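Every number here is computed from the coordinates shown, using simple stated rules; none is lab data. The model shown is predicted, which means the values in this text are computed figures rather than measured ones. Cβ atoms are built from the backbone, for glycine too; each structure is taken alone.
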Structure 1
Amino acid sequence: MKKKLFLITLSLFLLCGCGKVPKLKNGEEAVITFKDGEKISADELYSTLKKDYALEATVNLIDKKILEKEFKSDVKDAKKYAEDNIKSMKETYGSEEELLQAIQYYTNYSTIEAYQEYIYINYLQNKAAEAYAAEQVSKDEVKNYYNNVYFGDVKISHILITPKVKQGASQDEINKAENEALNKANEVIAKLTEAKSSGKDVAKTFKELAKEYSDDDSTKKDGGSLGYINLNSLGSNYDELVNAAAKMKNKTFSTEVITTDLGYQIIYKADQKEKASLEKAEKDIRTILGKSKLASDQTITFKAMKHYRDEYKTEIVDKDIKEQYSRYMNNMLNQDKKQNTKSSK
């Protein structure tokens, strides 16, 4: 699979009849020749590509065409997400050449552009799966969540401290960086506690400390402000902060470090709104519960894509590829059902 995109591109070039290529005795175009006069034909190459690589390429082409229409408003974000990921990876690996080597070694893709396209399509596929999962949430589930879990938006600021771990660091170096970050976070809490004890404006102190300590460049200049947010507002990485803030009183700060996937965090809660009506909150609740369903049942992803392909009356005309697709979908659904059955026992 590693060279699939190169081969597909090559086959398309040949099938277009571009360039001069040698002919076999039967008139077929040859794409590879040997010193003894033997040749591999374009038809033979195409047959191999179709058998081994066509399914993934076909599915991606189908999904891209459908999802760019169905989730038109998300296309711009999807492209930016893919671009930002590649940019970040280039910075991590140090050069475009090093990144290309990593992509070719760790993935099935032969070019940076092909891998970026994969990230782009995957983003849209995830959006489709989330939207489909949200529709599977029942009215009773929404009502139960609203009555027992849902709360009003919280206005918070945060200070994020991330462990400074270099690529290829040893476990000892990782542990050292983790401890340094945690100590730094506790230092921030100590300064906030001191400010409170001495009668200083804690909100003002928090802003000053955010500018000094926070590793979140997007918010530190604004004193770490995240504005009014709720579960799902900024993604699951912030859910722990939101849940912690919901339990705090207004105009207070977290007295213990909050550990998240992003790093070590301290928050200041400025305010909390009354929760919205069930009617207004339903969409957000469906999204939250849908993501929960998606995380616990991976068959939803495949059901979602099948749903959108069926909605667009997608028909794979080629018999061989159609059979490959049917087997693939059945195998993936059955495999995940078995995994879900095991995990529920």
Structure 2
Amino acid sequence: MIRSVYRFAILSLFLFAGVAAFGQETEERVVDEVVAQVNDGVITLSRIKREKKMLIETQVEQGKSREEAERLVNEKEGELIANMINEELLIQRAKDLNLEREVEASINQRFLQIMQQNNLKTLDALYAEMRKSGVEPDEIRELWKKQTTRELVLQQEVQRKVYWEATSAELKAYFEKNKAKFTKPETVAISEIFISFAGTTESAARQKANQVLTELRGGADFQKAVQDYSDRPNKAEAKGNMGTIPVADLEKEYPQVAAAVKGVKVGGYSEPIAADDTGLIIYRVDERTAASNESQFDENAIRMAILNEKAPEAGKKFMASLREDSYIKINDSYRPLVAPVLFEDERSDKKNN
């Protein structure tokens, strides 16, 4: 569980704003070199080497040969450095927006969730388990800090603005033009009982899950079973409820869950299915609603549709504006490699205009 969370965090950062730097250098330190200056911050050669080493190790873990992994990472060096510059700009913007406290609260909540999922009582106990799995707590905290910072800045500076900018007239016009998008979808309401692997063997957990399922199918009260058997820390408040979800979204985002509840009638239960490497889940189907061809005006759905269409381009324009308003100096040795990637959007805008 802990190791898989760490690997996901590494991969998820190699996206819009780049990969977070982390870790202690294990190789002999040499005189460092500034590859890029970004306002008051710098991107150093040693940091780039750490990023490349991390990416290579991650790809090797995924099954690639070391030679192939090194080739792929070296081919993307210009993109990597450009991403690191963008990331530095976002971190600086977060400071301007005073987001540090919100970032720290989000990271602490993620650590707390992992503690609860693994039935650990203290942060020291969690850190000990992380180190046993080969994960350094300070490294994962730094990864999450950069990831969360990027997400919060983009939410505040891009997504929130795009979401609210459409007027009532524009919302109605969009709805009339795209009525097919706003028909009532097929939905399913589900609840769960989670049986954790923590503190037991997978075999014992599976035996417990099968016993619970037998009791439920024999007529046992579901809510009582949630309180008696579920290992979710919020079971008293949530009561196992996972809400109502469009079937299409469930199939896209959680295909394993969609497959488990497919064909299960209202009031029925799925077979226990594995939840990553954390435990087993029994799903109850609470309600099913058939799709309808009738369009319905839903302001939130319409704003979300507009956001999904406009956010990618708005994000590019926001990053271009950050770069335009910043002092960015790239080392002459690296500029031919980095500049074409970093300023690609700006060149495209000039060409189109």
Among 1, 2, which structure scores highest (criterion: mean count of other Cβ atoms within 10 Å over residues 146-153): 2
At a computed 23.8 (Kirkwood radius over Cα pairs in Å), which of 1, 2: 2
Value 23, calculated as relative contact order in percent (Cα under 8 Å, 6 or more apart), assigned to which of 1, 2: 2
Of the structures 1, 2, the one that -20000 was derived from, the read-out being helix-only ellipticity at 222 nm (-39500 (n - 2.57) for each DSSP H run of 4 or more, over all residues; to 500): 1
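Using the calculated result 15.9 for mean count of other Cβ atoms within 10 Å over residues 58-65, pick out the matching structure from 1, 2.
Numbers: 1: 15.9; 2: 13.1.
Corresponding structure: 1.
Comparing structures 1, 2 by distance in nm of label points 7 Å out along Cα→Cβ at positions 90 and 322, which one has the largest value?
Largest one: structure 1.
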